[in-house]
Structure P
Amino acid sequence: MNRFIERNIVWIFPLPAALFILLMMAFPVLYTFWVSFTDWSVASGGNVHFIGLKNYYDLLNNPRFFNAVKMTFYFTILAVGVETVLGVIIALILNREFWGKGIAKTILLLPMVATPVAIGLAWTLFYEPTIGLANYTLRSLGLQASSWLASRDMVVPALAIVDIWEWTPMIALIVLAGLASLPVEPFEAAKVDGASAFQTLRYITLPLLYPTILVAVVLRSIDAFKTFDIIYTMTAGGPGFASETLNIYAYSLGFGYFNFGAASSALVALLAIVLGSSLLTLWVRKTWEI
């Protein structure tokens, strides 16, 4: 027995922690998947019955579900797209030596450490139509004020601005770490060959940074797909269903209508979208590398 432990000590020691993590991750997913095939709701009176794919059938025949999917992609693509561009630009700036660089990095981290609910409340006041700073600034510049969170056309971009403000630093820090790990030889060769700063950036820096940027995009996209706290705090999916993402829709089904089976099916759909999008991005990366 002792010899067996000694031979397999590398696997035995981390086994309890690995099993605990696996259980904590697998059980909620499997339980949600099982509930999605039942009619569990307040109306069922505690009697849960297996109904097969009925919840998914109802989901696919509900226009509100497709609106939630559209809003989820709209919010994610808009927020992550702008965050990626700004994050790379900020990382390139911070990769240079200048006075106050340490202070700039510290300030950059502040939005990430703030509580999302507090951020949502603060930005709700910022967007307030009558006394909010956003409309005050527009009026001061002689521009027309906006309804922001009360406008069906502006609500998602307004929410995306909050997400961009909070999470652009994350992409900037990941890209900054990637810049620090780049080899110096290609840059020295480009300098000897007389390449300009723009040519060096386009043909050396960005291609070498591509894997790092893609990892940052995947991580941020997974998180953006699941955004709940900021949207629920600021709009709760309104006005109407104009900012209702899949997370908000599932919450409404579960804790608004108390239809936990339907809510679980919406969450399974969200999981499929997140997983599919991540795998597609990684496949694109592998294809481009070839």
Structure Q
Amino acid sequence: MRILVTGGTGFIGRPLCAALAAAGHELVVLSRDPGSVRARCGASVSPLAALSAWNDDLRIGAVINLAGAPVIDSRWSARRKQELWRSRVTFTEGLAGRIAQLSHKPAVLLSGSAVGIYGDCGDRCLSEDAAPAKDFLAGLCVAWEDAASAARAHGVRVCLLRTGLVLHPSGGVLGSMLTPFRLGLGARLGGGRQWMSWIHLADYIALTLRLLEDPAAQGPCNMTAPGPVTNAEFTATLARVLRRPAFAAFPAWLLLGALGARAAVLLGSQRVLPVKAGELGYDFLHPRLEDALRDLVGADKA
């Protein structure tokens, strides 16, 4: 079918577009820089410059909404918080509004969210039924999901992608960790007891395709592997795979001083389990961290 992808030129969007094209789908990518879309996403991809250009003639069958400004790249000033809100909530409200105006509506909307919706929950295991927290990130995710869920009123099946730490050496958290760890400068963060809910990029893409194709899939879905680990375990495992030492610790007070409120992303604990994926019968390619890291950055690939 013809699929509209937002955020298609990003870290997850580019490989997802490649997988969708390989599966035989026709892609339209919405971008503020439409001239770069084919170079980043593939020669067969059609660029779309604005939501207003989406009309019934495009006959879009599905939408995958991954748009959103990076959360941790800049200090959370009032202006930055407004940008995070605008790029997620306001944009998704516009997307749902455009769907409402069309005569030919997509059958399904897969829309981004994050495990940050659960807040700092210590050692408690979190399924999709867990209540949202009350902090800034949780509030952002709740509003983001509510904006996407408005499309249900128009007969659209909606899945909410509660994304954990997506692992791949080309970017994301793993991409930022590789250089210091390869130099033997790897360190746990704070006490290292906080849980990290991660997923191999290949599983993220494969699970997204399952949600796209399975008519039983709807509502929130934790996009995380079934083997969450503490930060201390993540640090030790990555060091072991890279055959480097990692005995240091980065104190929580230093992170708070350097990052301010953003430090909650690194110090907060979310022990998330992919219950919905299990109910749908999804079989993870890389359910355990060491296997995933050896596949991505094993010593033979370092």
Just checking, which of P, Q has the largest value of FRET efficiency 1/(1 + (r/R0)^6) of positions 77 and 221 (r between Cβ atoms, R0 = 35 Å, to 0.05)? P
Identity of the structure behind 15.9 (criterion: mean count of other Cβ atoms within 10 Å over residues 205-212, calculated), options P, Q: P
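For helix-only ellipticity at 222 nm (-39500 (n - 2.57) for each DSSP H run of 4 or more, over all residues; to 500), the calculated result is -23000, so let me know which of P, Q that is. Please list the in-between numbers first.
Values: P: -23000; Q: -10500.
This value belongs to structure P.
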With Rg and Dmax of the Cα atoms in Å computed for every candidate in P, Q, 19.1, 59 is reproduced by structure Q
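With mean count of other Cβ atoms within 10 Å over residues 21-28 computed per structure, which member of P, Q shows the largest figure? Spell out each step's value before the answer.
Working: P: 10.1; Q: 14.8.
Sorting by mean count of other Cβ atoms within 10 Å over residues 21-28 in descending order puts Q first.
Compute distance in nm of label points 7 Å out along Cα→Cβ at positions 93 and 149 for each of P, Q and report the one that scores greatest.
Working: P: 2.8; Q: 1.6.
Result for distance in nm of label points 7 Å out along Cα→Cβ at positions 93 and 149 over P, Q: largest is P.
Matching task: 18 is the computed value of relative contact order in percent (Cα under 8 Å, 6 or more apart). Pick the structure from P, Q.
Details: P: 29; Q: 18.
Label of the originating structure: Q.
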Could you tell me which structure in P, Q was used to calculate distance in nm of label points 7 Å out along Cα→Cβ at positions 53 and 173 as 4.4? P
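One of P, Q was used to calculate distance in nm of label points 7 Å out along Cα→Cβ at positions 117 and 141, giving 0.7; which? Mind showing how you got there, number by number?
Details: P: 3.3; Q: 0.7.
Computing distance in nm of label points 7 Å out along Cα→Cβ at positions 117 and 141 on every structure in P, Q gives 0.7 only for Q.
Only the coordinates and a few stated rules stand behind these numbers; no lab work does. This is a predicted model, so every value here is computed, not measured. Cβ atoms are built from the backbone, for glycine too; each structure is taken alone.
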